Structure P
Amino acid sequence: MNPAVDKLKLAFLLTGEEVLSGEVTDTNGPLLARSFVELGIGPIAKRLVGDVLADLKRELKDLSELADWIVINGGLGSTDDDRTNQAVCETFGVELVEHPGALAHLSQRLQGPVLPGSLHYKQCLLPKGAEILHNPTGTAVGWDWKKGKTRIFATPGPPSELLGMLETALIPKLSQEKIQGGVPPIIRFLLMGKGESAAEVGLKEFLKTKRKQDLLTGLELGFRASSPYSEVKLWDTNGDHARVNELAGYMETYFAPHLISQGPELPQVVSELLKERGLNLGIAESCTGGLLASMITNLAGASEIFKAGVVSYSNEAKVEFLGVSPDTLLKQGAVSEATAKEMLEGILKRTGADCGISLTGIAGPSGAVEGKPVGTLFIGFGLAGKIQVRRLVIRGDRAQFQHTAALTGLDLLRRSLLGLDLQVPYYFDRLKPSI
């Protein structure tokens, strides 16, 4: 059975005593929900259950009566309390058998043969008829199994393994099926520096001026703030694909000054842009303490575009490692346009990077001086020989300041490479009108 995606009933079953007790915060549930909602499949239920076999079986039976699809998270390991596979087999009356794909995967991971009775062999035993879902980072494969109207996906509990499986196996698999079903995904617009309320009001006014406000009838819009981003989602409840596409076109036009992407966030967007252009990046940080470099190096393939980074927190470090003039620091201060410019010039000269970002500012709660309140930030950005600096005064506490500063640096570099407006107003910048 392959029901239309928009009519599917989906449920999540999250397992593990540590999650149930609150000892470990559940981050997998939100990740799963976001991933499936992006496909146009909204969950109708989410359950938490421990590792007791009887409890697992009870929840599986209950959810199978409520939902068409069940996504189980956790319980795929090799210890006695990993009971997902056993619970599914006993609940639905299916045999637990050795799966050759799971055996091959485990043997490769462990770099040796896996024999019956050995420590990890349990991970090779799956419900009969299951198709494996590749796990790029762990020993336990996931799987996809069907019986009648019920379809079950089993996914690993460690968050990094779940993310890897979603990105490389499960979501691509379901995306292909969804295309065959003819149901469009949720269309996502990621905006930088435009507030969610302003995005909603402004879009409606824009459509009104175009006499296209009727496009909103029967379509769903969602607005969510995730500072410094705002996210706007569009989805279809009536199967009117033409109207969805027409509205999406108007939304893209209206949001263009602030539009980052229809999915990936700034670190990935900038990384891909640098790869496309064959450029590498140097970063000089002060107030962000290495956060920006961390955002870049957290991405797979960062070595292709990241040359080097320097965290020059003190004035002495700015002089020694970046060549900032002591005279500049004395006369202009560490938080100044001149210092940001010299920091960027220094990292580009000393590393040979093609382009770069520098950040110097006052993260607070102390450190303000006359003319430079807490939140003051100078960002240097651009290609070697084409350096520019922008001043902002950012709202928020210390952590918010650092997060926003790092992402704004990426956005300004992106804008400079694409030839976009470098003075675009950001709602979090006190120097620009709130939008």
Structure Q
Amino acid sequence: MSAQSVRASLRAQRELVLRRYRPEVLDLARLLSQSTSRISVSRAVTERVAEYWTQFPAVAATIPERHRDMPYRCLLTLIAARLDATLADSELGYAGPDGLLADLQRIRISLLRHAGRNAGLFPLERLLWRVRTFGFHFATLDVRQHADRHRQALQQALGVGDRAELPAAVRALLDGHSTPSASSDEQTVWVQQKAVLQAMRDGLDRFGRHAIGPYIISMCESADDVLNVLALARLAELADANGQVPLDLVPLLETIGDLERGPQILDALFGDPVYRGHLQARGDRQLVMLGYSDSSKDGGLVASRWGLYRAQRALAEVAARHGVELGFFHGRGGTVSRGGGKTERAILAAPRGSAGRRFRVTEQGEVIHRKYSVRAIALRNLEQALGALVQAELRPAPPPSSDDAEAIAETIAEHS
């Protein structure tokens, strides 16, 4: 993952969603043709029309004379002009989706107060739902990087041998954040990693907190692999005035050994005062990604599935003991060897309490067309997954599995 990829993805998504809003706003303008000669409108609407009329005189001049007593139509036409300004990065554009939501809410409130519930309210609310859902970012961008790159970046940033060869909880996350080693080489791992982190920070600042999702650490083998990223983020000046980093750090447990070490990794992280402070600032929520493909290649299909089952159960117990809300991100899908199969069956087969309210799953590119290209099938897939999550959360606790059953599963896994 490069900084250029992060920035390009965020820009493309922003452009796409803004271009989708514009025609819908203009469709609403054609629909909401109420005239002040027949209805009243809220003062907030007329004031906004007057304000935008002066800000966008060229667009205002194109509004026909016969439409100028239609305040909703005028305002929506001018909102479309402001979306154009947003797309062009003009000072007159919206700083974020909250401004667009506020304009649409003005119209909604006016309709409700002046007998407009059945005169165009539904399509307006549908647009409001979309803006609340997609904002100006369209889709949350997850970033994934290998743990080895973080180790290399930290060594280059501090200079080999600095900070007494680190850990000790990565030297309490660098205490006063010393100045990294200067480097004129733009290809060093540290320079590249710093650029990625700063691109993520810029994305959060420009597109809102939903623009950037979890930061996933591939091949995470220890708590230090997570703390390394927190240390790098501080060196890259992502921390705020309180020293908090605005990223959710997600260890990815990929091999059978990593799955077995998972509970110890979480226990060490939750017991570290600096990381626990970071977690509290993020709402005491932790996400862990589970790798299906690599664990299958590492230990075989049955060993992988049994290891994943035991890991989820043990990780959930660690999180409950520390008072942390745990979620799992399942890196599955596609072929059976990569964890493929029906999502709802996988949810119902998971250990009780492991699905919870924070459930994420990957969808492999080769199955997206099959599951989501037809609207009815897409809705059915989402309905089945959501239904399974509700069922898993509400069903009564199963009887504890016997020692014999677990021993049999262990034996099969060992010989797979």
Structure R
Amino acid sequence: MSTKDIGRNDPCPCGSGKKYKKCCLELKDIVDVPVDDTFNFYNQLLSVLKLKLDSYYNTEIKKHRKDSLSRFVRFTVDKDLSQDNESFYSDWLWFDKPFKNNQSLGCLYMNENGKYIEDKLLNCLNSLNNSYLSVFKAVKSKDKSLFVYDIILEKDYSLVLKEPLELDLFKNDILLLGRILTIDDVNMFSGMVLMLKNENNQEAFIKNHIKYLSDLHPRESLIEILKEKADIVYGIFDHACRKKFINLNDIRLASLDEDKYLSLIEILDKSDQIEFVHDINNYKWYKPKEDKYGYVRIALQSDKVILSADVLEDITYLQDLIANTINPKEFILISSFFSAKPPDAKYNQVWFDILKDQETEAWLNAPHSEFENKTPLELLQEDKGKTELKNMINSLYNSVSDEQKELLEYMLQRIEKTS
């Protein structure tokens, strides 16, 4: 059906549920009139398009908006979304998050109604469906143009602006989080943009974490990473803004033969950076001598070595420490905060072995009200401290699950090994 065949009072073919005269007929007046102000022209089209999507998916989107929020913010510092940043969530919900047949709502709408949409509006929809969140460095501005550099994809853009920039972005080394659209050879941000002053090497922080994310998905291109993992990209930028480390809880495993095992023992025992911690369940446990942010351990058995660290620089540090014996490419990822997949079933015990040590380490260093706010490590320095701790753990044994019993048994072994 062409628009010439649609009566003013007919239902609008775009699916909005409105009459044609109250919907796309009004839009036709907008898109047919030349507009000198490029930014406002395309911004008006984008606003109309997003309203049409919201109207079309009215009931469905309300449910998705509520149910999907926790997923979008799970990689942020506070696990919440400020009202000012809601447009990032909306764009992700409309144009990134997969729904039916692994397609976004924007793609589904285009498939169902694209042949009834005016060409300029269809170009906007195509651009939004193909867009992705990325991080840009402001380079320069001229009149109503902003020149930026995508620090992830290493690509330059010239963007149209609503008005000339008064803020001197370029002397301040500003990073921008946004979504660039290309419509009819015009580049512009899709909406809200977040700014970050690159004063504490946040650019390297962002790039290194995106590279880490990309390494977890070697079969995907960087554009696919930015498109499909926009919630993680948003979370990385949020941590950079707040100058917070990301707890990656990275655990990875490499197999050893006898020669590699003996070589690692020699390297670790002679290292002036690493110290032996304890020997439990046939594991030799090592940690850095210097304080690190979060949990950092090397667990060594005759046939395997496990690396576990929270912070990205410590993950790299551990790999570099033993790189002469174990190539980093030999490691298999067991778990990571950035990986949606649970540990492979055949590595469940390895994952649980690390978890037990993590949980025990946290317990040993945490103040407990039942011990007059002393930590178990402090209590172990007292004459009857070890007995008191063992009695407390044994009292819990018959009231917990088998998995929790295994943790309690490990805690008892750690107490015995701790002087």
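Ranked on distance in nm of label points 7 Å out along Cα→Cβ at positions 75 and 403, which label among P, Q, R comes first with the largest value?
The structure with the largest value is Q.
Comparing Kirkwood radius over Cα pairs in Å, for residues 147-306 alone across P, Q, R, which is largest?
Top value of Kirkwood radius over Cα pairs in Å, for residues 147-306 alone goes to structure R.
Bear in mind that the values in this text are calculations on the coordinates, not laboratory data. The structure presented is a predicted model; accordingly, all values stated were derived computationally and were not measured. Cβ atoms are built from the backbone, for glycine too; each structure is taken alone.
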